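Below, each structure is written out as structure tokens.
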Structure P
Amino acid sequence: MQHKKFYEWSIKLLDVLIEGLFNPPPTFGTLFSLLEQSDEGRSLIRSLMISGVDICDDWFESPELKIALTKFCAEDLISPRTKGTGFVIFSLIPLMHKYGGGIAVGGSGALSEAMGRCILHHGGTILTSSPVEKVIVTSGTAKGIVLRSGEEILAEKAVISNLHAKQIPFLVGAENVPEAYANSLINLNQSSHRSICTGYALHEAPNFTGGDEINESCTVTFATRSYEEFLRIYDDYEYGYTHTEMPIITCQTRIDPTRAPKGKHTMHLFHHEPYQLADGGAARWDEIGEEIADGILHALQKQTTNMGPDNIIGRWVETPLDLERRNPAMIGGDYNHIGRYLHQMMANRYLPGWGYKTPVERFWMCGPSTHPGGSVCGGGRAAVQAIMEELGIDFEKVIER
């Protein structure tokens, strides 16, 4: 029954948290002053300060349950022992219960495509394969951008970037950024670990030895039986050592058959790994990427009956280094841009006091570097409110249309 009590406790805090995701965050001082007014708020403050491991130790005895819950913290690319990760547990569990999960038919790219159609419908223009070389800054104000091709595009109202916060000085020019601000960007902390993702085209969906109930699941997560071993693995990542025994297996075609030809399947094996390897640094991923992917597949093969070579049509591997190459904004292969530590969350993200602003007028930030961080979590809604307010646009009237 303890898990039920945990849910009942955490659900009381969920609405406060969800409201904060979709709107610009208040300053830490304001937030804490408000939370101090109630027992639930004071409980939330404590949960913000402690780790996922601390939360589990408070509530549960079962090491298996502790592993299952603290792996939620690890999905945020932060070691579950890190102070300030407790809120991940009590937010994700009630979130899934109350709202459930959803995926776009055809793949997550379908969401981006729908947004693109909306932009085009309203007269916007979308350019692809058009890297931005720099932001045009005149008298401290952003006036437009220059593409790598040399083409200039002038801005009527503002320039908004979802690139990495650390890239701001390179975009606007170091002369337009105060030294103290530039140093703060340099000191931003990235996540404690990264990930390797392996995509498979299959004849059959994986058949788990655990039975039909597992086979009906779109996503299955592996972990070690030992809680101590589980936690030590995340310690290893911070020292640059790889592991292959704890993949997350997602077979999307179990619930969305449009992602593969009729009768076939797709699967992703996602596994946490370090970026800087203990032996050879990040560059060594080019040597060992396939080997690590083989090891992760082997972990799956031990728990399934049909994941041999005959079932695999093709494979694609993306190491943390590959991700950085594919998307240069994901420095160090960090899809959160910067770690979702408490000192870099809410109003402290990307830097305390800056929110979505930069030292250059009319040049704004959005995306993973800003609140609420990486993943599909409505961050654009929060960013646009701050930008519209500065530009004198009534957000409420816009969304009523």
Structure Q
Amino acid sequence: MSIRERMSGNEAIATAMRQINPDVFAMFPITPSTEIPQYYAQYVADGRVDTEFITVESEHSSLSACLGAEAAGVRAVTATSSAGLSYMNEVLYVAASSRLPVVLAVACRALTGPININHDYSDSMAERDSGFIQIYGENNQEVYDNYLQAHRIAEHPDVRLPLMICEDGFITSHAIENIELEEDEAVKNFVGEYKPENYLLKKENPLAVGPYGVSNYYMEARVAQAEAMKNAKKVILEVAADFEKTFGRKYGFFEEYRMEDAEIAMVIMGSCAGTAKTAVDELRAKGIKAGVIKIRVFRPFPGEELAEALSGVKAVAVMDKSEGFSACGGPLFAETAGACINLKDRPAMVDIVFGLGGRDFTVEAAESVFDRLKKIADGGDIGEVYTHMGQRER
């Protein structure tokens, strides 16, 4: 039976970690993810878990320690944000290429410069091609639920890839919301124990982990890694189906909100999706057929499924809460546009970069985006495909 509680996203992640009771937690603090190891340190001190809690000198070392633990055949976790995730960069690629299923909690925060501690996705999007699975949550409930599913996805024998559970820095990481927690025993039964078939210190079958990849083998290793990311799509849906059967809450690659007959649509991620949904409700009351698609799984990107969901729409705005510096749009736009390129009847599509460094996104702002889309859908010019929103005029 679910337990009604109130807590922040950080505490929700720490609670999920406690319920899973990983073998190793290697930590180094950085705002706004610091609360996660703080909560967990208290669980360790109170004897509520038997995790080996390791304090290290940097984020590079925290993920490195997790890799050592995973290579030795145990379940390892850590958490970070912003520059801390960037400092892990080298080790992120090692984790993925070594097929070590570390679960990393990321409280997404803007990257320097200038220095900023507020939310956007510039940190996680900078690592989108590291080989990590990436799952994003709109609110604290989704962040908790996503974490409960993370280890089963990452550790599945057809996947064996590291995974990021991403929340919005301060917006979901620190805001307290009503949440439904599951009982400890139910979580343990759902997640299960980690029993890797082969690992570094298994005496019956010792392995080399992270060897030098000569030209005769490097590409094959990369292709195997790419195939594992494809396999993750099926596993994500299987785990979500079991999660719904067990706990009653439903998840997929993305959420379609009032998309059944939508003529104009917004593709967006994270907490700002709630703002967009409110705008859609107000527009629907006026007879405007607007809808929202909230991306939950960014890696592996659900391109085929997203294209199908957008196939009947006349005009689409992709909302990028990170700047790609490509001179033609942000990363979510690139993925979405690429997914739709072979549609017979492609929707008109624009990219709007917004919310950088924590800049507000209001219902009125969302409605202005839909107003632009309605004009495009009614036969107006698309105009500039790549624009910014919410900044002061130069």
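Structures P, Q were shown, and mean count of other Cβ atoms within 10 Å over residues 22-29 at 15.2 was computed from P. Ranked by relative contact order in percent (Cα under 8 Å, 6 or more apart), structures P, Q are topped by P, which has the highest value.
Upon calculation of distance in nm of label points 7 Å out along Cα→Cβ at positions 318 and 342 from the atomic coordinates, which of the structures P, Q produces 3.3? That value comes from structure P.
When FRET efficiency 1/(1 + (r/R0)^6) of positions 246 and 326 (r between Cβ atoms, R0 = 30 Å, to 0.05) is computed for each of P, Q, the one that comes out at 0.10 is Q. For Rg and Dmax of the Cα atoms in Å, for residues 222-357 alone, the calculated result is 15.6, 51, so let me know which of P, Q that is. It traces back to Q.
Comparing FRET efficiency 1/(1 + (r/R0)^6) of positions 198 and 278 (r between Cβ atoms, R0 = 41 Å, to 0.05) across structures P, Q, the highest figure comes from P.
Of the structures labelled P, Q, which one yields 0.40 when FRET efficiency 1/(1 + (r/R0)^6) of positions 190 and 302 (r between Cβ atoms, R0 = 30 Å, to 0.05) is computed from its coordinates? Checking each candidate, the match is P. A value of 35, 28, 22 was derived for semi-axes √(5λ) of the Cα gyration tensor in Å; which structure in P, Q was it taken from? Matching structure: P.
Throughout, read-outs are computed from the coordinates displayed, never taken from laboratory work. No experiment lies behind these values; they were computed from the predicted model shown. Cβ atoms are built from the backbone, for glycine too; each structure is taken alone.
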